[in-house]
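Values in this text are rule-based calculations from the coordinates and carry no lab data. Just so we're clear, the structure is a prediction, and the values are computed from it rather than from any experiment. Cβ atoms are built from the backbone, for glycine too; each structure is taken alone.
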Structure I
Amino acid sequence: MPEKPEHWAWLASWLEEQWPAVYAAGLGTFIAALRVLYGGGGWRQVCLEAPLCGAITLSASAGLQLISIPASAAPFFGGVIGLLGVEGVRAAARRHLTQNGDPQ
């Protein structure tokens, strides 16, 4: 144990506050890794795509409250993002963003 237990207390309180986002990012990463392996992808693809899905999930979960979705729903979005993958999320975002604007 470190000499300053307040560091552990700070980490525990931060993790308690941020748990839905951390859990969602981990879930998105794990599901993406399993999806790539199940689909026959190599370790290089797993090492690139899984963290990307985790990062996308983390950024999406940070914005859930902006659109009036509770933070407790973040793991659902993590699972969906992990299942769709980077290309699926990109295609969905592109479809949504070009629907009402310039198709560039």
Structure II
Amino acid sequence: MTRPDDHLAVLFAQDLPPARDPAFSASVLEAVARRRFQQELAFIAAASLAGAGALAMLWPVLRPALHALAQGLAPAGLALGGAALFVALASGRLGAVLSFR
């Protein structure tokens, strides 16, 4: 004789979701990640292309201004670069990275 709970368990077992398949789940997640990566890559490529086009159009205007600015700031830039190099070498971090020790 079966109990009523056993009869209900048999009926409800037919509606249970199938067991998880880890390989299928991994392949679906991989496909989703690949699609998202391709979309982000396409967006970055389009933004870079638009930026390059804008820079190409503005370059005749920007070139003289950048040239004049670079001549005026070159000594200060060299001094700041030298100071940064001195601090990096004095702190020992750059020496450790470049295997001076």
From the coordinates of one of I, II, Cα extents along the principal axes in Å came out at 98, 49, 20; that one is structure II
Here helix-only ellipticity at 222 nm (-39500 (n - 2.57) for each DSSP H run of 4 or more, over all residues; to 500) has been calculated and equals -30000, so which of I, II was it run on? II
Suppose you compute Rg/Rh (Cα atoms, Kirkwood Rh), for residues 45-84 alone for every structure in I, II: which one lands on 1.02? I
When distance in nm of label points 7 Å out along Cα→Cβ at positions 53 and 93 is computed for each of I, II, the largest belongs to: II
